Structure formats: structure tokens, C-alpha cells
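For reference, the structures are reproduced in the following blocks.
Computed from the coordinates by the stated procedures, all read-outs in this text should not be read as laboratory data. Everything numeric in this text was worked out from a predicted model, so none of it was measured. Cβ atoms are built from the backbone, for glycine too; each structure is taken alone.
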Structure I
Amino acid sequence: MENDFPGSLHVSRCGLPIPAKDQEIWDFAARQGLVVVTFDEDFRDLQAVRGSPPKIIWLPMGNLPSRQLAEKFLAVRDSIQELISNPELDLLEAY
């Protein structure tokens, strides 16, 4: 993922407690200017209440093996780049 999406960082490498609470992840991502990628609709719901940052990529398909996740990201790469670069966008639902 790092080659295709430089700066990608798994939550386990952020220095947060493991397991990290959603609010801790949210606050860290907002402070660092990161985009949260999640299978969990809780982050989408949190964003509906709190707004952004951070921006959210929501994958409503359950956990995927790393290879399938990478393939999914490459398939929606243009949409991800648009999310990142467009200040009007804050959520990408990638089916």
C-alpha cells in the first residue's frame, strides 16, 4: 500500500493503545491530517455528528485479506485522490 499510497499508516503503528478506541483514532487522524480507512460504519456516523477532519474512506464490505484490500484501493484510486484533493469532500463510500 505504501508504494501506491505514500504516507499510509496502519493504526497499530501510530503509537495509540491497542486496541485503540474510535475517538482516539479520530483525534489522531484529525491532528495529523490523515484519512481514516474503515470497514466500520461507526466512523461514518461519527463524522456525521462531528464533521471533518478527518476524511473517511468507508469500505462497507467487512474485513478483507490484504491483497483484496490493495486491489480495491487500486480500483478506486482516482476517487481516493479526488477525496484527498477536494476540500468539499469528506467521505468516500467504496463498494
Structure II
Amino acid sequence: MEITEVRIRRHRSEDGKLKAFASVVFDGSFVVHDMKIIEGVRGLFVAMPSRKRPDGSHEDIAHPVCRDFRQKVQNALIDKYREEECEAPEALSEQRAQV
């Protein structure tokens, strides 16, 4: 299964830990929305889409079954987030220049 598209939506959380939401398209045929890119104590990581249970815990709605594929998804999302993070200052400069 190949990752054919990654979309990042930046997010500003009150505690600053949630950096972005992401959507991933697999094989141009299946999309998973609402993955989260979070800043943890050991750096960025990806949290799978989840729902809150009545007891307050969270349960993944969708997740990779094997470690290698989880790492592949995480790397793709974090790489795209960092790529867009580097482009963001340039985009702001261009917008200001047009005003």
C-alpha cells in the first residue's frame, strides 16, 4: 500500500502540543482524516484518529496493523509538516509583498 497524498492543516492549540491535523490518501483510493501531529517530550509524533469513550479513554478509529507501516505513515506526515513549516515564512513574505 502506497501513500499517494498527504494534506496538512496547521492548528494552534492552547498548550501548543497539537501542531496539525493530517489526511492521508492510500493508493489514490482510500483516505484517513484527522490524524494529529503532536509535539511530545521526545519530538513530533502522529496520533491516529480516535473517539472518546464514556470512561474518558480514547480508542483508535483506524490504525496501522504493523510497526513498519506505522513508521512509514508517521515519517510521511512529519516530513510533509516540516516541509510546509519551512515554506510558511516564505508564503507570508509573498503575501505581505502583494499588499
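Here are a few things to note about the model shown:
- Which entry (I, II) yields the derived value 1.3 for distance in nm of label points 7 Å out along Cα→Cβ at positions 15 and 39: II
- When volume of the Cα convex hull per residue in Å³ is computed for each of I, II, the one that comes out at 101 is I.
- Mean count of other Cβ atoms within 10 Å over residues 23-30 derived as 16.9 - corresponding label from I, II: I
- Structures I, II were shown, and relative contact order in percent (Cα under 8 Å, 6 or more apart) at 25 was computed from I.
- Structure (I, II) behind the derived value 2.7 of distance in nm of label points 7 Å out along Cα→Cβ at positions 71 and 87: II
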